[in-house]
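What follows is calculated from the coordinates using simple rules that are stated; it is not laboratory data. Fair warning: this is a prediction, and the values are worked out from it, not measured in the lab.
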Structure I
Amino acid sequence: MTRYRAVIEYDGTNYFGFQRQIKAQQTIQGELEKALFNLAQASIQVIGAGRTDAGVHARGQVIAFDFANWKHGTERLQSALNGTLPRDIAVRDMQVATDEFHPRFDATRRGYRYTVWNRPNPSPLNQRYSWHIRQSLDLNAMNIAAKHLIGEHDFRTFGTPPNGNNSVRRIFHAEWQRNDDFLLFDIIGTAFLKRMVRSIVGSLRLVGIGTWSIDDFVTALQAAERSRAGQSAPACGLVLEFVKYSEQ
């Protein structure tokens, strides 16, 4: 039995998130396990570094799985998986891992990017991967507010823990930048609560359009009450960019 570690990319538009669901809903994990079953003729469990929500995309999701008696090399396994998976899921990199490697618990940092299309008119070619905001946004005010996210805080205002009750997380970087008509929000942390990034982006939008002051954003963060957040940004603009480990 060999443990493999892989980096996968996917368009999450047509999926109910990464994690396999109790109901018969299409998920990224489910499609990966289906493809592995076709190759191994046996059930293989896939473990992911992050449980991205329905509609969220990934460029750098990390997974692990155990595969017995594959004798054709890692590159052939990667190629075989990509030939079996749907076109909106792909394995970007694959390597043999130690038996103890766990993509979720061993991760030290995760990075997400949220994309906003900031023009009065919509863009049909960008609507799957960005949030269309028509109003002009004060990027400077949004960045000042975002700086208050850095450090260790109770982020209960912006999300719920996937397991247990611990809503404290550490954020290393949170910044907006403009790229022509796109606004890009990059955030890096040890881990994230469920819907945390989308909720932060939705709340920062309120700062950008002037509905909230910077102090209003800080007060909402410090309240640690879910009801104090602004409306969450849609899933389509969010991408899990990377997951880092201690050796990287």
Structure II
Amino acid sequence: MMRFDCRGLSTEDLAKSEQVQQAYNCLVKNGYAILDHVLPEDKVRDMNLEFNRRYTKYLQNQELEDTRKVGNRRFMVPIDLSGAFGDPLVYAHPFVVAVVRKALDLDAILESFGAVISLPGARAQHIHRDGRLLFDAAISPILPAHALTLVMPLIDMNDVHGTTAIWPGSHRWRERDEQAAPEAPQIPVGSCALWDFRLFHGGTANRSEVHRPILYATYARRWYQDTINFVKATQPRLVFDGDFLARVPEDRQSLFAHVR
């Protein structure tokens, strides 16, 4: 099973729960896991409305100083950890953090947070990994994960709006298998996907008349910094105000140890 229902889970001893262990095992074996019902649908739909109000400048087909073009009509943009996006359930959901810490160790950090916007008519994205392999192709596939990507759609990811094509097990490939068929999971609002930075994937085409924003969070081992997606000095990895860190729950403080 590559989908895990997060409804009704107790946060007490969550790290030791069977559900977290199964999601972690799936992540190790297949390179990704779909986490369903992480947030209430109404909350995510409200977040989409807030996104549309606050980030209209990014809904143009142009690359700005603080953005990066990541495909045809597709841009990676910074998101301020405030308002709905400053809710710890968004950037550090207990179930997500439990899996992250099992995969990356207890001192894992939130390395970056933002959104990727696929504008109407965006063509399929190139197939890629989120970062370079740390070592050569003989060694890297057998190592534990060094970083994970979480994606949370603000509108349904489906055949019309588009989703993300994923090649299961490709985080273990020594070379790309051109014959392997991808999966294109449907991810409704309220659910999210978590994958290994080494996993081959690519956004599918947006055939709708609306933009498709997905929030992303990069969780990493304490020593890792993404050098692929932040190539411009004007691109912020994390955006928050001076009081934000004081509002972070105590058990999530270590996610920001690198910025203190």
Structure III
Amino acid sequence: MNFTEGEVLYFNKPLHWTSFDLVNKARTMIKHTLGIKKIKIGHAGTLDPLATGVLIVCTGKATKKIETLQYQTKEYVATLQLGATTPSFDLETEIDATYPTEHITKEQVEAVLQQFLGEIKQIPPAFSAVKVNGKRAYEYARKGAEVEIKPKTLVIDEIELLEYNLPSLKIRVVCSKGTYIRALARDIGQALQSGAHLTALERTRIGDIKLEDCISLDHLREKLNEMKAQMSEEAQAAEEGQE
């Protein structure tokens, strides 16, 4: 592996980590283990701290592929809690309102989900990195300021109900770049004449890359240590050859 020339790595991002946390730890590990002074590294598609799953990380010259990788179709498995909303649409913030759920049936949920298939307009969450007047929306939201966020056009290719256990739902979503599953949870709750927020989110695929293709930082550490040992052996062999 040549991290300067460029590598594309597939990670399963841990819960509570930001995408930058993972990138930063990978950068530090590569630099310190292999003795590289400087390395370019970035990720293709942010995952919220409360989400887990596929995160593509590119190094060196492979960072030029990031924009192309970001536009690939993504698949998520999301758990929604019906009957309550939060300002962030997930567990980052506390419940701010509750709603009835007694009227909701499995058949109604399946019918509502179909309403979101195809090209839709979605208003991103206030707690998001969307830019409003040159600032990130979350900067306003965390100060309690309200700003108008314009809806974005996106595509939902597939959406299905995996589990129905009122007030909890588990759904699978295949969608385009820019889709906020938190905002989708909000909209599903409203369509059911109730409220909803995310309690769990896992990105299971980006393009052809699935969870089973991903590694952890521990796996990367093992690979780097193998590379370091091999480099040391080669250097020692070269020295002995010069004697």
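Quick check: -5000 is what I get for helix-only ellipticity at 222 nm (-39500 (n - 2.57) for each DSSP H run of 4 or more, over all residues; to 500), calculated from one of I, II, III. Which structure matches? Derived from II, not from the others. Out of I, II, III, which one gives 0.93 for Rg/Rh (Cα atoms, Kirkwood Rh) as computed from the coordinates? Corresponding structure: II.
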